[in-house]
Structure I
Amino acid sequence: MVTAINAVVGTVRRRRLDSIGLLVVAEIALSIALLLITEDLRILLIKPSFYVGFAAIYAFATCFVGQPIGYETAKPFATKDDPERLAAYERDWECSPEFRHTERVITAGWGVAFLADAVLRVLVVYSFSAEQVSESLLLSQVPGIVLIGAALVFTRLQVPTIHTIVDAQQEVLAKERAAGISGLPA
């Protein structure tokens, strides 16, 4: 309830609808409604599947519209607050089909992991009876942990490709800057 109040207060202070705050309030309202409709506590255990499933859909959507969420998420790590590296990273998005493909593949990999987690959580929870909530709570966490680990390994395996592409672009930008044609300060 404190989270809901905090979300409402934050939205009022900013004088605009906060999507995260709205999501939190909707989640709390959904939880209350579901508890009033059913006495099956398992419904609370599968609630994270809705959010993780939404994250999967969002990840997949960003692979086709705009820039993948993985690209935006990785930017601070890939560029390390280096303006020249940031310029190379951003130019690669504009100029390198291989770079865009790799960023989309990474994001899709995370989408697959999120979707699998959402589905497996529901399957695990409902494979136990309503009286076995504590057992299903513990076991329903396992797929998510394993899948996040797998997504991290998968991402790490893609990093050398991204690194090589950005390094090459950074060299091109350095040559352009030396010749006075890149638009970046010399």
Structure II
Amino acid sequence: MNLMNAKSETIRILMVEDLPTDAELSEREVRRVLPRSEFLWVETQEDYLTALEVYHPEIILSDYKLPLFDGLAALKLALVRAPDTPFIIITGSMNEETAVECMKAGAWDYVIKEHIKRLGPVVVSCLVQKSLRLERKRAEEDLKEKYMELERFHKVTVGRELRMIDLKQEVNALLKAAGQAEKYKIVNAT
């Protein structure tokens, strides 16, 4: 996905946030770079799970701390139910340890709320990463399929060649039994 496609396509964004003002700020920053974005805002685990199943977001933005739910729990659920969906943690305060914990847990990126202007570019970057990952995944699947096809062909070809060697050995044995010279020279027939 390039930036031009992202700007012209409608991007479904699931936002896990409990504060309307923070949700509005995040939405505003994303719309600066992706004006045709569509947002769904949830704040409970139940609504989040429903949104993953029904809304099929292309990216997830989640606050780190919520009263009834938290960003790490949302991340873990996303990794199981929507593993190819970029997940960005947004937090009011994050120390380096927490950021590392989120990234190790599978978050694609994080944005500190006091630097919310980073959110738009981070979202675009994650969408580009998603596109590249999906391309690589498709290429790996194609490669695996071609390899399996080559293996099948190899087995058939080797099987035919081994059968040809057996037939040549049988012809040679029959010729020898008839007192005639062998017709086929077979090298390394074992």
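For volume of the Cα convex hull per residue in Å³, which structure out of I, II has the highest calculated value? Once volume of the Cα convex hull per residue in Å³ is tallied for I, II, the winner is II.
Among candidates I, II, the computation of distance in nm of label points 7 Å out along Cα→Cβ at positions 14 and 166 that gave 2.7 used structure I. Ranked by distance in nm of label points 7 Å out along Cα→Cβ at positions 46 and 78, structures I, II are led by I, which has the greatest value.
Quick check on the output: -19500 is helix-only ellipticity at 222 nm (-39500 (n - 2.57) for each DSSP H run of 4 or more, over all residues; to 500), derived from one of I, II. Which one produced it? Of the structures listed, the value fits II. Calculated for structures I, II, distance in nm of label points 7 Å out along Cα→Cβ at positions 110 and 126 is largest in I. To which of I, II does the computed value 2.3 (distance in nm of label points 7 Å out along Cα→Cβ at positions 38 and 62) belong? Clearly, the read-out refers to II. Using distance in nm of label points 7 Å out along Cα→Cβ at positions 30 and 54, single out the structure from I, II with the greatest value. With respect to distance in nm of label points 7 Å out along Cα→Cβ at positions 30 and 54, the highest-scoring structure among I, II is II. Looking across I, II, the calculation of relative contact order in percent (Cα under 8 Å, 6 or more apart) that yields 18 traces back to II.
Laboratory data are not the source of any read-out in this text; all were calculated from the coordinates shown. Please read all numbers here as calculations on a predicted model, not as lab measurements. Cβ atoms are built from the backbone, for glycine too; each structure is taken alone.
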